[in-house]
Structure I
Amino acid sequence: MRAYELRRGQGKKLEGDRLRKIAEEGFGAASSEGGKVVCSFGAIEKLSAWTDGKQLFVDMVMRTGVPDGVATDTISRNNRFLEAATGYSAKERGKKAQEAAKKGAA
């Protein structure tokens, strides 16, 4: 499971059914199960996502041995989903992760 920090004000945009709609836009079909959004696409066997209003939590199970084209498409769709949900680009999410790791190591 990974936790992603949400951009200020982004938590309110994910309330209700909005997170499921974002997942549906990125991956096709998505459903809500027990307060979590669940979907699958390409190399992602199962993706579960939920939020507490401050962070987005994503638990992902990946398929192995998929063709390169499927893997590339899955990565780009996952990045678009995370950007729409968190408000941060892949580069910004990487910087946030590095800052969190430095805080944890210090």
Structure II
Amino acid sequence: MKKRIFKYEAYLKEVRETHLIPCPVEDAKALNIETFRWVNDPMMVENFLPTRLLDEVKGKLGYTHIAVSEINENDGESTVPDKNGHFSFFEYHEAMLLEKFKIPSKS
């Protein structure tokens, strides 16, 4: 099976080397799961940055809506959701999350 390339591979490599931790985590796997994300309206690519990268621009974005999508094995790898439903997601290079997510109130 061909190894998939992660969209933010350079950032993940920096985390691995700087913090000496596996990134993505070893138990991450491709899941088919409904997911929600705070976004702007209109949605923009920056709404889908990894959380730690997003922290740098979050204050400037001013989220106003919750968007929903099904993510699957073609989009990336996820950890198992915790008791609150939160999980870490490691997006594949070819994933197009902006195109997949929809704001329910606008459907």
For distance in nm of label points 7 Å out along Cα→Cβ at positions 14 and 94, which of I, II scores largest?
-> II
If relative contact order in percent (Cα under 8 Å, 6 or more apart) is calculated for I, II, the one returning 30 is structure I
So distance in nm of label points 7 Å out along Cα→Cβ at positions 22 and 38, computed for just one structure, reads 2.1; which one of I, II is that?
-> I
Which structure, out of I, II, was log10 I(q)/I(0) by the Debye sum over Cα atoms at q = 0.10, 0.14, 0.18, 0.22 Å⁻¹ derived from, given a value of -0.28, -0.55, -0.88, -1.22?
-> I
Identity of the structure behind 2.8 (criterion: distance in nm of label points 7 Å out along Cα→Cβ at positions 30 and 86, calculated), options I, II | II
With helix-only ellipticity at 222 nm (-39500 (n - 2.57) for each DSSP H run of 4 or more, over all residues; to 500) computed for every candidate in I, II, -14500 is reproduced by structure I
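FYI, it's all coordinate maths here, none of it is from the lab. Predicted model, so just to flag it, every value in this text is computed and none were measured. Cβ atoms are built from the backbone, for glycine too; each structure is taken alone.
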